[in-house]
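K.L.:
The structures come next, written out as structure tokens.
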Structure 1
Amino acid sequence: MRIEYRYSDEDFFALCEAKGGFGWRRTTANILFWVIALFNLGWGGWMFLDNLLTGRSGGEWFLANVAVGLLMLAFRYVFTPWSRRRALNQQMIHGRDVVIETDDTGISGTLGPTSARAEWSGIHRTDETASHFIVWTSKMTGFSIPKAALGSDGGVAAFRNQLETRTRLERH
């Protein structure tokens, strides 16, 4: 099977999201993030206002909790998207043509002037999201294949079947 497409921001961001993990680990991390961020913002703000309204001194230390909460939010919603766009720009892969070929022995990919090949037995796992297939050659190295590049639903089903029979496909 031969798949050709142009690498876009969405393909890179799908890979970045998949690196964050799926399932209970991501859910637990999100719950802990919001509990800690809201606790820092709420408790720090409450104690600072309480000290301010009652006239006690020393309430400015509680602003450190507010600062930690704001830094957590800034890291998640400002720094992380910026660093993803920066990584995409540094790799100079945006807009390059991608050719993925699969056969009985493995999968090979060509991205611009670089190419790589992985045997089916060497693939760590594969993930299927709503818009992409992610093929992991190791725990942190993978590549994303948009379902739109596979053409029709028949192409998506054929590629899914190939991944299911040769790798460990997980749907998310």
Structure 2
Amino acid sequence: MAAKTTETISRRVRQAFEFQQKETVWIGIGRTTAWSNENEAPDPPITTLALDEIVGLVKPEPLKMVVPNTNGEIEMFAQKFTALTPPYDIDTLIAAGARWVYVAGWLMYDQFPVVAYRQEGVYSGVVHTGLPGATVLLPAQVTSYGQLEAVTNREKIQRRADQKEFVEFIIEF
């Protein structure tokens, strides 16, 4: 008889919880160059290790553990999620099956470079030379981007100095 190994919900929830606790998570914006077909952004391959032409990073709001819920307050791609209330306890998270993390942040007016961009991503393990408490990092202030955890390719977003954009992700573990 063949053996079969299955990953457990405990492992996935623990990974999500450990990610949610990281202080080195940043949202990145990149890709100023047009896609070959500007009307249809290509799907990012799973092998993507970095954003193209990184414009800058923004510190996200506190990361939230979330679970799917048809009445949830967070909606991503036609699926709704509910944020769980901190402080988080690993046993409670496992019981809830909480293997998703909500990552969101604002690109505020002219505090973030005013450019057109086509990629958004979430990095963890970022090392920087910015001031303590920095909320925006330019590439010259980053000594290591760490790992790209999630990436979205999209149609061009044209930033303006008098507007702000909200960037959000649900990362599943």
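Derivation of every value follows stated rules applied to the coordinates shown; laboratory data play no part. Just so it is clear, the model here is predicted, and its values are computed rather than measured. Cβ atoms are built from the backbone, for glycine too; each structure is taken alone.
K.L.:
Quick one: helix-only ellipticity at 222 nm (-39500 (n - 2.57) for each DSSP H run of 4 or more, over all residues; to 500) came out at -3500 when computed from one of 1, 2, so which one is it? The partial results should precede the final answer.
P.N.:
Details: 1: -15500; 2: -3500.
Computed on structure 2.
K.L.:
Continuing with the same structure: To which of 1, 2 does the computed value 10.4, 29 (Rg and Dmax of the Cα atoms in Å, for residues 108-147 alone) belong?
P.N.:
Values: 1: 10.4, 29; 2: 11.1, 29.
Derived from the structure labelled 1.
K.L.:
By the measure distance in nm of label points 7 Å out along Cα→Cβ at positions 52 and 124, tell me the structure among 1, 2 with the highest figure.
P.N.:
Largest calculated value belongs to 1.
K.L.:
I've got another one for you. Can you spot which of 1, 2 the value 11.8 was calculated from, given it is mean count of other Cβ atoms within 10 Å over residues 68-75?
P.N.:
On the way: 1: 15.1; 2: 11.8.
Answer by label: 2.
K.L.:
Another question about this same structure. From which structure (1, 2) was relative contact order in percent (Cα under 8 Å, 6 or more apart) calculated, if the value obtained is 31? Walk me through the intermediate numbers first.
P.N.:
Working: 1: 24; 2: 31.
Derived from the structure labelled 2.
K.L.:
Of structures 1, 2, which gives 0.10 when FRET efficiency 1/(1 + (r/R0)^6) of positions 4 and 116 (r between Cβ atoms, R0 = 35 Å, to 0.05) is computed from the coordinates? Could the numbers behind the result be given before it?
P.N.:
Details: 1: 1.00; 2: 0.10.
Value 0.10 for FRET efficiency 1/(1 + (r/R0)^6) of positions 4 and 116 (r between Cβ atoms, R0 = 35 Å, to 0.05) corresponds to 2 out of 1, 2.
K.L.:
Given a value of -0.46, -0.80, -0.96 for log10 I(q)/I(0) by the Debye sum over Cα atoms at q = 0.09, 0.14, 0.16 Å⁻¹, calculated from one of 1, 2, which structure does it belong to?
P.N.:
Numbers: 1: -0.46, -0.80, -0.96; 2: -0.35, -0.80, -1.01.
Comparing all candidates, it corresponds to 1.
K.L.:
May I pose another question? Looking just at distance in nm of label points 7 Å out along Cα→Cβ at positions 28 and 60, which of the labels 1, 2 belongs to the structure with the highest value? Spell out each step's value before the answer.
P.N.:
Working: 1: 4.1; 2: 1.4.
Top value of distance in nm of label points 7 Å out along Cα→Cβ at positions 28 and 60 goes to structure 1.
K.L.:
Once mean count of other Cβ atoms within 10 Å over residues 100-107 is calculated for all of 1, 2, which comes out largest? Spell out each step's value before the answer.
P.N.:
Numbers: 1: 15.9; 2: 22.0.
Comparing 1, 2, the top value of mean count of other Cβ atoms within 10 Å over residues 100-107 belongs to 2.
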